[in-house]
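See the structures that follow.
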Structure I
Amino acid sequence: MESNLKIKYFDELFKVFTNQKEGWYAFYSDYTTGKVWWCEEIVDYLGIPGREMDEAEALSYYISLIHPDDREAFIQESIRMKAGEIDELDLLYRIMNKEGKYVTVSTYSKMLREDGEPVFYAGVVVNYEKSNLIDATTGLHTTTMMMEKMNRYNAEGKPYFIMLLSIRDFASVNNNYGYMEGNRALRMIADIMLLNRNGADVYKLEGTKFAMLKSFEMGDEELKIFGSREFDNIRNRLLKGIEIKGRNVVIDVFGGGVYTDDSTIMPDTVYTSVLFALAKAKENTSNTTLNVFNQTLLVRDSQRLSLYNAIRESIMDECQGFFMVYQPIIGRGSGKLVSMEALLRWYGDEYGQIFPGTFIEWLEKDPIFFDLGSWIIRQALEDAKKIIKVIPDFKVNINLAYPQLGRDDFEQELKKIVDASGVNPKNIRLELTERCKLLDINLLRQKLKFIQDMGMQTSLDDFGTGYSSINLLFDLPVNQIKIDRSFIQDIDKEEPKRVMLKAIVDCARILGAHVCVEGLETREMVDYVCDNFDITSMQGYYYSKPIMLEEFLDNMHKWM
């Protein structure tokens, strides 16, 4: 093909590439002529001398624009490609535009050969400054690009490691030095991570979270040890401090990691797992090392990741495998059935029956939890209708988790479910689980007010497990509190517990809230609590363990 014809041909080809997405720049190299052609957009953006250049001149000029810290990696990959070690390039780096500013880009390219010799080389340079795939503060890729890369590793069957790193008390940096200096600190932290990435890609996620992602070949033992050294190096460097407004400010970080060599595990499952590991690292302030989800490679740990993946797939499959069980709640005065608590279970052929304590805290990190929460409410209301026909004032207690309450569309979803069920709101009592206290108190108050305005009741579960529960009783509009079973264990032998429970019951009465005591396992426990405290209702194994609806219906006569 003649040179002028080639230019015309590739002009049309470039238009196809560059018109697809803003910031995508096509290029082409013909090794038979030693020429490189650039699209107009990249020539203008980077200030390249011309659209057509000699191959050696073009490569030298382009490399001169690359950030010094990224230059060696680009050169080495280019050498490997020309030598025939690789035929495709997928490389992230920073390059200087014509205004002298470094921007983050990736090159995706392909080498074509004849008889082992390079003939054509073509690809695109993706400019993330021109898209929403780049974090404006740090110049790093965002979560979207990270998930795309994880999906690609899965498709290629590549094992990979992901590490999340977050900053302790970064709010104090913003409060003491201002948001502009805070952003500058984030850029410095990003640079420190890039210097210590050891071949991994670095990403900026929401808030003050960063991520590292690296793939490995199958069987590479480094997969099992990667991350801890890198985390230690980054943390130790930040503990030496970074300069902010002339002061040396010490930055502390915590981190969580997950590695997987199982391509059947969905990237969303892996990401939820690493968020879970990060949350555990945040809680354990005395731990200064990376909290790796499956650190020891024990069978139970690898099985746990597979279990979580199976549970997540079940939710996506319209909650197949999930089912509800119910535990009766007995009125203290009448000794008869007044309510039941709806409790979740999951069954998988490979795992058997799994209790929610195994997976709920993990799953709460995943946005998909909202779908499960909606299914729980729908199923519990459908089942409760069978009992309400017999006991018109019967109530079903349904647990709410903080990811549900925290959603902007929670009220709309709840109203839609209740309206569709046909259940009178007066028969519904929604329980706040213990971790709901992680939410802002004003937000909680607003959500509970909405629930009560709909005609439903509200309840505080696990009451007595912490001082914050006492605060919640005063701060939130609740109709019932449920005393946790751990609080009443050995209450007949421990006077401080007796004094506290009496104070709680008296306080609840003054505030107009009913009191339900959980965990009653013997007749003696029931009698002791009823004789000494002015409670409203009782729940526990003495009456029944949680059972399937059919069994519940068969046993109702015992409690009526």
Structure II
Amino acid sequence: MRATRVIVVLWVALVGCGEVVDETVDAAMPDADPCENATCECTEATEATDCGSHEYCNVAGPGRACACVAGYTDGVSGCVWTGVVKDPAIAGQTDWMPANGALLNPTATGGIDPGEASFVTSAICGLGLIKQTLEMPTFAKAEPLVLEVSYKNQIVTGGGPGGQSDSVLMGASFGSGWAPLKNFTDAIFHTERICLGDAGYAAAGTSGRGGPVVLSLGPYAKAVRCPASTITNFAIDHAQIVPANAGECGTVRGESPNFDAEGTTGWTFTATGTSTAGFASGLGAGASRAGRIRLDQRCDSASMSTKLDVPSVAGPAVEMYLSTTAGSFGSIIIGGPTSSTGAVTMGLPFPTGAPAGVQRFCLPPSLRGQSTTIGFQVTNAAGGSCADILGFQLVVDNLRVVDDPTCAGNGIPNPGFESPGVTVGMFGSGPQNAGAPGGNALVRTGATLAHAGSRYLALESLANCSSLGMNLLPTVPAPAGTAGPALTFFANIPATANSETRVRPQGGTTVVLPEGGGWTKHTVCLDPVYAGRGFPVLLSQYGGGGSCDGYPGGVAQTALIDDLEIITDPMCPAM
């Protein structure tokens, strides 16, 4: 407690010298007790035991009393969630802030209720958004919450305007990261529920009611055909934050509900024909239950998906117990269902048929603190009869997101490929004629071959017509004056007879990288409109044209990639 200094003046007669001496003495006196005339039922240090669920110790006075944290209101049985979003119907023009061409349209019919945010072509191609600053409690003082958002986002098929297909993903952002949401084949409003990730709550350790969190909604990335997008049905009708249903969201950061497949909910399975998808006993870690998809015949389909909670850590990596059968080919998709166009995709780790075990995949830093979905599918990657029996299988268990220091990077995960696992975005090619392997993108070890360190990315084509590589999603830095954002990397591409290595930023021109020059530095300008977001860049290898046969002797044609870096470059546009 603070002490108040009281000056006491003593006049002392000193016997023997007849002198009066003036002497000052300091005495420490306590402040007035704040609890003397008011109730004091808690302290900040002991509020976890002094106060009830969803409460904090309010020391603003008079006294110290337990009160509901942000978003909660005192009810008959304690603090209950009543919400934090102002104007969830998007019917006004003051609570939501539009940016980059998004329009608040209070007279629109909407879906759930009147009013919506609409996005014309310039807004879709300019990453328009609406945003609102919320006061949110910490996760420890709240409960699992979900963002409930009603929106429409229709894919344009080849029969649309101009006869060209087009698509875009909806995006949701808490704080600085962005997570993709799926698109649809119809023009009506759909309501999606997204579990709040770390960034959706006040930072851990925040005292008091809570702290500010910025919620933004809009296109996750530019439409495929920007600047001349043909999308005409893209709008947001309603957004609110509500309590999660039982078992809908995880209670531990990094873990989705039923992450270990021991329950009966939390996953979505689909299969056609004689193929199967569902939980299976005895196939997971330690012979436990797991999620399994099995492609029995060539023309069947099989897929599964679940939620993915990405904590706000330096090196996010998705970790799972994984097994595949020999010859299996498929993909892992972050964001949206397996049929969604424009999702961040990742190929299964090859070679297939390897012993089951724990695998880690570095995640893009733009997903930090967000919540999205992860989907798995096994597909037919070669010609043949629909009656062909395949028996391709994928098994997943103990799926969580962890902090892996080797995945940390300045705007891009695992930039030097020193983490030996597969980074999200790598994809391989399916078999070609006569079952010839198409090739794959792999992290290889070899200090004498790497540009620096001991590992590098190897793009290894094995057949004509193959297509493999890596979908990069670097977080774009803000321009520095007239210097715009850029991605640099080193490539060592020996002269090849068939394949060619390419790089293409979204909306940009495909560039074929030169061969035979040893390690060479390359620069790719990034779109400055994406500042703070992930920007799609495709780094790929095409196996060559002609008959889709395997290369003679099965010898791979390889391109080596290493040391990615995000910078600003005066040669790149800043606006």
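Values in this text are rule-based calculations from the coordinates and carry no lab data. Every value quoted in this text rests on a predicted model; they were computed, and no experiment measured them. Cβ atoms are built from the backbone, for glycine too; each structure is taken alone.
Tabulated results
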| quantity | calculated |
| --- | --- |
| If P(r) over Cα pairs in 20 Å bins from 0, in percent is computed and equals 18, 47, 23, 7, 3, 1, 0, the structure in I, II | II |
| Read-out helix-only ellipticity at 222 nm (-39500 (n - 2.57) for each DSSP H run of 4 or more, over all residues; to 500), computed value -500, structure in I, II | II |
| Among I, II, which structure scores highest (criterion: distance in nm of label points 7 Å out along Cα→Cβ at positions 283 and 419) | I |
| Read-out Cα Rg over 2.2 N^0.38 Å, for residues 147-322 alone, computed value 1.22, structure in I, II | II |
| At a computed 0.00 (FRET efficiency 1/(1 + (r/R0)^6) of positions 187 and 331 (r between Cβ atoms, R0 = 30 Å, to 0.05)), which of I, II | I |
| Origin of the derived value 25.0 (mean count of other Cβ atoms within 10 Å over residues 195-202; candidates I, II) | II |
